[in-house]
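Listed after this line are the structures, all set down as structure tokens.
Readers should treat all values here as calculations from the given coordinates under stated rules, not as data from a laboratory. What you see is a predicted model; the values in this text were computed from it and never measured. Cβ atoms are built from the backbone, for glycine too; each structure is taken alone.
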Structure 1
Amino acid sequence: MAILKMNKISVFGLHSDRKAVLEELQKKEVVEVSESGAEEAGFREAAAKSIAHFDEYMKAAESALEILDKYAPEKSGLFANRRVLPIKKYHMSSADSKTTLQAAYQIIRCYDKIHEHTESIRKITAKQIALTPYLALDIPMNTSGTEYTLVKVGTLDGAWTDERIQMELDAFGLEAVHFEILSASRDYTYIWLVFLKEQERQAAAFLKSIGFSEPAFSLSHHPPQKKIEVLEEAKQKLTQEIQGCVSEIKEHGSYRRDIELFYDHLSLRKDKYQVLSKIGMTEHVFFIEGYIPEKYADSVKQHLEDKWRVYVELAEPENPEEVPKEFQNGLFASPVEEITATYSMPSPTDIDPNPVMAFFYYLFFGMMFSDAGYGLLLSLVCGYLGFGKRLEKPKRKNYQMFFFCGLSTIFWGLMYGSFFGNMIYTVSTTFFGKEITLAPLWLDPVTQALQLLIYSVAFGMVQILTGLALKFYALWRQKKFLDAVCDAGFWIVVLLGISLFAAGMGLEVALLENIGKWAALLGAAGLVITGGRNSNNIFGKVFGGVVGLYNITGYISDALSYCRLMALGLATGCIANVVNMLGAMLGNSVVGVFLFIIIAIFGHSLNFAMNMLGAYVHTNRLQYVEFYSKFYEGGGRKFEPFRMNTKYYQFSEE
């Protein structure tokens, strides 16, 4: 249970074997290829161009699949896996690739046409709406007048009447003017007017004075009614073309599998070219450098040298800082490896924190989720998904982690006497007239909240001390014996002393108080004496330890952070109890039973989701902030082997 030891691997071979060797390494998925110093002139530029083409074609394939998902969706289960194909089929011929790419582009063209026509229909509809107030007009909208007349069509702000318009005309001294109100609303009045051409200047001044404005859209040579009909015909034609494009996209749904395979084919080729851009090459020879886990090194070396004309060299890495990191743990600890990887991969001097962290992770998650019923559901579902064959192996780890979290939740639910809150008591008393309870095996969080708070802080102190013990071990392993004692050992003594002193006070045991007091003082004296040892001046050496002792406030703050173990555990049970109480409001009746079932399902589902999320987030926080900060440096790089990285298909040797 540790960090995998890595070897440096170097592969030398002839150009004729380069492609086959790379494909074999890709299938093996155990070698991370690193940059090589030597290169053939212009080759990396050519590889970069090929990668750009692969990206372009992959983007087209992905876009086509998204369009198919929209217009020709395929039914898939909640936990759908990638389809399995023999590994020999991951290659596509040039002809098949060309046909598939053409199909993808045709799907995209159809979609673009749909989008374009949809936008055109939107604009036509907007114009029809704009024309609607002018439907009473029986002349073309663009009519400007005749030989002797001037015609104006437009709008006035607000609601106008014939009388008001006539009054304005009279006030302006305009006569022989014809006007009609076409339609009106509270905000606008739509109108057309006919003036004599000799009144053009007066007409312009009049229209400006009453706030007249012409339509913002282009004026048609058709009357409004006719124009709306023409636009409707155009909309129908566009709609038919859209339906034709949709039908064509659905017909191309038969290419879905080919497009998916094409995408994965390109993905594998892209990865291969990215590796090709890293390897060294001369006129006749290629050279691959990288890292391989030590446990695979000899077998891979033997396999490559037996099958091709290559020479494989294995060596210890020269620079530990550059070596990628990979965890190797058993069933209990491996599910939480991703939690650590999300925080940071270990540095060369770090130890694998997962085996110890896993214990605390499951323990604290269970304390916060704290209901045996919820834990049972979590374990059953995640156990099936995590250990069955329903999901692919890489997808199982998270479910395995939550399976163990569920077991811990069952344990703490029994300790607290909570099974869907107090459902057993509520159901038995409400519907059966009997009082049956699930008694807590340890304590009741509601009535003994203070005791639970004390225990929560105590559990937190145990994890903090464990973190310091791991720091002591890591420093001792690096042969930094003085640092181990001064930077970790004395703090362990101080915190143990404070813990014993507090326990002695709580239990009223004078011996524990005295031992704790003197241990804390002894540890503090050690910190004060040695805390400034690395300082370059006498002032720092004398007072550095005193300043360092101030960090005790940080440790106390960290310990108090574990109060969340009590708070979240209490919240889960209390909310569950409230749900049960609400469900039992109508008592033992047909309606009461029905109401209880509905409220129980809805309420407990909501409580389950909300508190599971809270337990997950806060458990992660306790590991990242309170635990890892004590001993874990991080900053390492994750091992990323050259692999069969696909999205839609699995390729199997079988």
Structure 2
Amino acid sequence: MDIQKEITALRRELEKHNRLYYVEDAPVISDYEYDMLMQKLKAMEAEHPELITPDSPTQKVGGAALSKFEPVQHQVPLESLTDVFSYDELFAFGERMDAVFGGHQRYSVEPKIDGLSMSLEYENGVFVRGATRGDGITGENVTENLRTVRSLPLHIENAPERLIVRGEVYMSKAVFEELNAQRELKGEPLLANPRNAAAGSMRQLDPKVAASRKLDIICFNLQYSSDDKYIGHAQSLDALREMGFPVVPYKRYDNIKDCVERIQWLGENRGELPYDMDGAVIKLDSFSQRNTLGSTAKAPRWAVAFKYPPEKKESRVLDIVVQVGRTGVLTPKAIVEPVRLAGTTVSAATLHNQDNIDRLDLRIGDTVLLQKAGEIIPEVLSVNISKRPERTEPYVMPSVCPECGSPVVRDEDGAALRCTSPECPAQRLRNIAHFASREAMDIEGLGISVCESLINNGMVKDASDLYYLDAQAVAALERMGDKSAANLMQAIENSKEAGLARLLCAFGIRQVGQKAAKVLASHFSDLDSLMAAGEEELTAIPDIGEITAGFIINWFSNPQSRDLIEKLRRAGVSFISKEEKKDDRFAGLVFVLTGALSRFTREEATAIIESYGGKASSSVSKKTSYVLAGENAGSKLTKAESLGVKIISEDEFEEMIK
């Protein structure tokens, strides 16, 4: 391959992963795989410096400000760090420092916390603004969400007139595990790691959502102080701690080789820390030395990040168990001999489905290689066939549900096995919790533990029973009381007017999530009209294909579903659509939004498009009708131009919706 084309392709791949990681909080490769791609690009550019361009991922920080938050220009750039992957590379960094300043230098070593980097601004001791890193120069104003982080001081004593501190917002491992446990019970996809969960929480438009996630922050750098009295990093961190900031734990060393002790300790004990970490940071302590060295286009010359390789260990499979999720999907899990992996004791690993078990040729008794996907969820990478005991048998998933004994069927469109019984007890808790969830009927106070208590006490068998609860009986439940019961009963009463879209989402019909529910509710005026619709009418609706239409028809034809609907009707639950559709001027049109819009948030623009019968998509293709482009539009704009897709401005969009 032509070297320039190879470098260009590698840059595009890294830019894609940058956006998935920093902007969309949905990475598809591990940090280690990303680091290896970056190292490959750096090596190629070192061999061909004439091909280095200012927009290369090696020359800038990944990320971009999201248009839904006000952009913030950082007074002091929030730079990234140069990575090293061996002690030889670390010592080479130290030798460069010694060559510049003579003798041995003083360093600090601290954990590199895997969260969302923030700039925190204070004026006269008052927290006035907080912003994400973004691209290092421009970030997102998330001040109101940061105010909900309990460990962040909003007022500090004896502070300079102006102070800027850099910190990392993170979700503790304990909170993350609790959140994932709740998502699993609701049948929602598990979050890959605490970093994604923290970033997603901090980017919520409603600060109440961020507050509910119990985020933390830890500070690791003094960016600016108007009194300019600090001479070194350790001194500044100690001062920040005295002001009330949660400060990163650090150790100070008098030469680079002594730093290895702390780097090794952090690597061996990272599982015991309350937060996720993806490396150790080694920094020159002296501020005057830092100023002398300065920075490259992307990173300071006075610090490096030592990155740990992903840990893999062998263990033996003791058993394979099958769990049943909210939608009836059977998920196999390997029970393994407990082994210490990435700081925690692992005794089980996900196997996904029968196809994956067949691919691995996994059997009970096998010795397997384990790794934590995203540093959190243990998974089986491979089987060591040479250690396989005699007379093992290939594992086959059960033909009946392990919870209720009903037959299971394989999805026509996938590898999942599914219980056929809507009365399966394993699905009951998850179904009711989903019905009450924020994206469905939004019944505040009806969490997993309350649902479980209602079911265990025989008060609820399906979601419709919620509307026939007795307040006194609810108050008598453990940890409820009169006030909590009254609040819950009022929330249940309020949910009766949630509208058709939320009700359809709450039903949990396969392939009918929030988006499809809104589409259906905008087409049908009420539930009865939808129930009477046939396949032809359903498939004529945008985004409703034959498979989804089949799931809808089958669900409504089920006697249990009919009973549920009649009980909801008698309880006074509204079956009327609240989705306002103005007209069909955008019917059949697909819009893609890109860049920073100045007059609408992306959510507002999407809602307007959908209210006129159009569709908002996340990617540009030949089927795209228009690309609505704001400032700093990127690759989507380029692709639209190459495909000949019509590009419109906000002025033109406003003309279209007059």
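Quick check: -10500 is what I get for helix-only ellipticity at 222 nm (-39500 (n - 2.57) for each DSSP H run of 4 or more, over all residues; to 500), calculated from one of 1, 2. Which structure matches? Structure of origin is 2.
Structures 1, 2 were shown, and Rg/Rh (Cα atoms, Kirkwood Rh) at 1.16 was computed from 1. Can you tell which of 1, 2 yields 22 when relative contact order in percent (Cα under 8 Å, 6 or more apart) is derived from it? Answer by label: 1. Structures 1, 2 were compared on distance in nm of label points 7 Å out along Cα→Cβ at positions 210 and 314, and the highest value belongs to 1.
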